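What follows draws every value from the coordinates through simple rules; no lab data is involved. Keep in mind that what you see is a predicted model, and the values were worked out from it rather than measured. Cβ atoms are built from the backbone, for glycine too; each structure is taken alone.
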Structure P
Amino acid sequence: MCGIVGVIGKKDTTEILLKGLEKLEYRGYDSAGIYVNDQAGHDYLVKEKGKISQLESAVGPEVQGMMGIGHTRWATHGAPSDVNAHPHVSQSGRFYLVHNGVINNYQEIKEQYLKGVNLVSSTDTEVAVQLIGVLVEDGGLDTESAFRKALSIIDGSYAFLLVDREEPDKLFVAKNKSPLLVGVGDGFNVVCSDALAMVAQTKDFVELHDGEMVIVTKDKIQLMDEQGNEVTRKPYHVNLDPSDISKGTYPYYMLKEIDEQPAVLRRLVQEYINEDGTFNFDPKLIDALKEADRLYIVAAGTSYHAGLVGKPIIEQIAQIPVEVELASEFGYHMPLLSKKPFFIYLSQSGETADSRQVLVETNKRGFPSLTLTNVEASTLSREADFTLLLKAGPEIAVASTKAYTAQITVETILAQALAVAKGLPSANDLDVKHQLGLAANGIQTIVDSKDDIEQLAHEFFANTRNAFYIGRGIDYWASLEAALKLKEVSYIQAEGFAAGELKHGTISLIEEGTPVAAIITDKETASHTRGNVQEVQARGAKTLKIVSEDLAQAGDQIIIPTLETVLSPLVSIVPTQLLAYYATLQRGYNVDQPRNLAKSVTVE
């Protein structure tokens, strides 16, 4: 959600900013803008509602310089518009600012500090840049002091990138709760909210911690803590090739990422299971898990659904109770905890604000924690006691696919390692390495059958307004994620329901032609789910069945390879991802950038 880029010391600043913003399109946005300064008295501000392509069309050949900042905005305060787009400008025209996050006390700041200032936008961000202008022009502070003073006044989450047109050789940077990096170049430096934006310029980045402020010139990065003391921190190297974030021959990132899932599963097996069958985990992590009396998985969205699937996997294999909690609820309504809790945070980006809010609280209480994330050095990774990387490669499409299966895979391997460490008989009940190999092969079989699934998507979802996924047990948890995939990209009002609950109210929504997709992989409940399919058919539903090979019957449309039931979501979810993908294209929408959604949700 939202994206920041900045450059100082490069002649092709405008091109770098625009290409950087393009790399951040996946995060979700509704407007964009850039400010460029040639450091010789000429500067340019261009802002547009809509896509980066519209901004590019508005940028004339004269818009060139040696320093610049850019932003993609996802509306929070104020509707999408040119006026509300970033960068925002102080009343005097001296200061330009881009911002990710939310300023909680912007109304109080307006009333206390900005009574004589004419605010032109509806955003909280403009309040910040106007405050800095007032502190300099009326308060007599220099820019650095005014910026620091403003940070002490502002309450909320922020990643700020500020420019003073009277000091065009500097970028002023600060961070609290929202991610921000400084990229290290040779005779230039860059700033970005995601390394993907600037990996074509440099692969060395300095991570910023909450409360820190940075002054960036083309030759120097001056990092300071909240008290103004200089901080020394070595950059970390991003092992990412720019080609990794291209679509290659694929028309959309979502399809590319669905197809990458077999390789991701195999990579995780190689990463975390040694050739001799032992596990490649930090012994301190396993010891901490052994000490716990209950695991709490905290997540949001697709990661929450991966946690729901992980619960029965971990409980069955590792024989420890697991609770799965929505981060946005848990942070403010924490229940009574067990005596020795261990917290596991699932997040593709590692920057999910809701989860981070919970992690801050559990850290205060001294509870051990583990983050499963796809992004090394992300906030949730840095602040947890332990991290396991998903090794899925960049996930660009807003709708998460390969991160979901990667999270379930890591949960499975970790559960097996814990069972072995505890000496449990259940450690021998499931050959995890073999099962994950079968899962990878099974996913490959499904993605190789795209044409059949494309036809089913057209038949069931191309023209409907509503749809349902149903299942029991592990299939219910998979149904929740299947419905989320469909609704978030195709805009079909799709819901996942426990099949046995239909008769307790939901069946009243079934009308003639309503699509109902049933996931059936559990032998124990297969006949019951089939009975529920009959119930909705009797009321006019159009039914689609996704069934494991060992339970298949005549008339079942999608047959998937058989796995141990508890691991079946690894394969059952894949046809639903493809159904969502094709339904979206058939309905004429952009599958990679669904409306109103952001890839990395960095505000609560």
Structure Q
Amino acid sequence: MAGRINDDDVKAVRDAVPIDAVVSEYLQLRNAGGGNLKGLCPFHDEKSPSFQVSPSKGLFHCFGCQEGGDTIAFVMKIDHLSFSETVERLAARAGITLRYEEGGYNPTHQRGERIRLIEAHKAAAQYYAEQLDGAEAEIGRRFLAERGFDQAAAHHFGVGYSPAGWDHLTRHLRGKGFSDKELILSGLSQDGRRGPIDRFRGRLMWPIRDVGGDVVGFGARRLRDDDNGPKYLNTPETPIYRKSQVLYGIDLAKKDIAKSSRAVVVEGYTDVMACHLAGITTAIATCGTAFGGDHIKILRRLLMDNGSARVIFTFDGDAAGQKAALRAFEDDQKFAAETYIAIAPDGMDPCELRLVKGDEAVRELVEPRTPLFEFALRQIVNRYDLETPAGRAAALDEAAPIVARIKNVASQHEVAVELAGMLGILDTQFVVKRVAQLARWARERGGAPDGRPRPGAGPRPPAGPAGQRPAQPSFTGPALNLRSPAHRTERELLKLALQYPALVSPAFDAYGADEFTAPPYAAVRRTIAEAGGAAQGVADAPDYLARVREAAPDDTVRALVTELAVEAVLARTVDEAYAGEQLVQVRLRAVDRRVHEVQGTLTRLGTHGDPERLAAVQNELWVLQQYAQSLRNHGASAL
């Protein structure tokens, strides 16, 4: 059984790796004000960013899907790792040596499956890269040179060579402590008649990395005529490699994609290399599969779906390339970015174009010229006989829904007019009205113009702290309503207690959970008390939020704590005066509620109740009324 990681080491890892540095490897972050950053949530589809990161607190929270937590929680969720695997991965990144309890430190046996597979791929990538310099790899170096790639280019992209023998890599990795089971599970080896043998033999090797930079698979190019395998052989589906969820070159391109709001999608490994060497450092490629929905999710997080973002697809001019372009267009509406297509002259791919005409020709190729929807329209129109009324009508039936999907209304009208000309329909307004009608139906039905449900369509939870919020399932009582002044003020006070404990301590710690009318907020108040109160935040600021989150009775309360710790305080200036106002408002409303309760008791007692009981209730009412008046007159000094 794996030993438990020492608590002090877990804390050291959490403190050593900034959460914004980790999150920014998976999505683009922008300033959200108040020291926070925002981006498109990687855990659910959304058009506008509701995912916030607080670097100072080491926390993230999505106001759309309610996911939240610290750096460890983020990596666990996005990479599907266990707690120990995540801590080990982050520790390796920070250079921290972990200590294990209940049996001591044994890294070989105590690391999680994903970590082991990642390490095996890292070792394999290094081994293949070293083999590229050997005599046997001359055929591979010649292949690269014929396509314009020198040794420096091969090194930059980590290109390597797999020896032609049966088990060179397998024996190498065994020597590094990897078991046969791990090697087969990783896809680096496969079962042979006498045990595991190398999956890749005598091929040029491209390491495929995930968005975080870890090698998760390989693409292998056939080099010899006697190799009866496919031209390209990729890693099979494994626990760390899903071909529909990886993009070759994303680790090198992600920063420039985010910076320029532009991505270039090409078809192969050498095309990515050619583009990058020509200065198109936003080029990426799929790995043995068509460009699809999971690839779009990766790009959208980097592009931030701003209106100026562009995605340019380059496809061969042959029938297969045109078919691929049409498949890409089917997913066009999943982008907020504008999509374009670029087809090189004479059907050359970027690698061939660079060889024949140089880097400048590659740069010119990817300058967006033809919108993807226009390309799709021409492909449709060319399939029909436009000399007949029936042919024109059929072409319109298929093409009109495509025009109706154009996001910009002005462009939609303009393209509808162009479509009428392409079809030879003289009544231009008929085509314009047809397109507008389809677009209107799509908006009303929340679907695509052809009546199909739009991906991601349907009701969404509120993306921020304004308006109604559904009650959390583990709470009883009414739903939170932030239009309620009481709920809004209670929320502000809890945010202050979590984010600025020094401004509300020690007064806040004297507040009871019953002073918070919203059950979720009362639960957070009790959680803060369990962690030592706001005073603990003053005495031990670095660990305060972690202690509060650990004290939460369940994940629902913990998520709300994280949300309140990340959400910006409403005031422009957060100071003692503002904190005092929130303290007074919450206390004053609690006192007023008690006044009403006591007045009700007096009414029930009437004039015939027990004199002593009546006197005691009247005295309580007088004290409460005096206290309420003092709060109104003197503010926080009366607390």
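Of note:
- FRET efficiency 1/(1 + (r/R0)^6) of positions 355 and 371 (r between Cβ atoms, R0 = 35 Å, to 0.05) from the coordinates reads 1.00; which among P, Q: P
- helix-only ellipticity at 222 nm (-39500 (n - 2.57) for each DSSP H run of 4 or more, over all residues; to 500) from the coordinates reads -11000; which among P, Q: P
- Each of P, Q could give FRET efficiency 1/(1 + (r/R0)^6) of positions 283 and 411 (r between Cβ atoms, R0 = 30 Å, to 0.05), but the derived value 0.95 comes from P.
- If you line up P, Q by distance in nm of label points 7 Å out along Cα→Cβ at positions 171 and 251, the top spot, with the largest value, goes to P.
- If mean count of other Cβ atoms within 10 Å over residues 91-98 is computed and equals 15.0, the structure in P, Q: Q
- Winner on Rg/Rh (Cα atoms, Kirkwood Rh) once structures P, Q are ranked, highest first: Q
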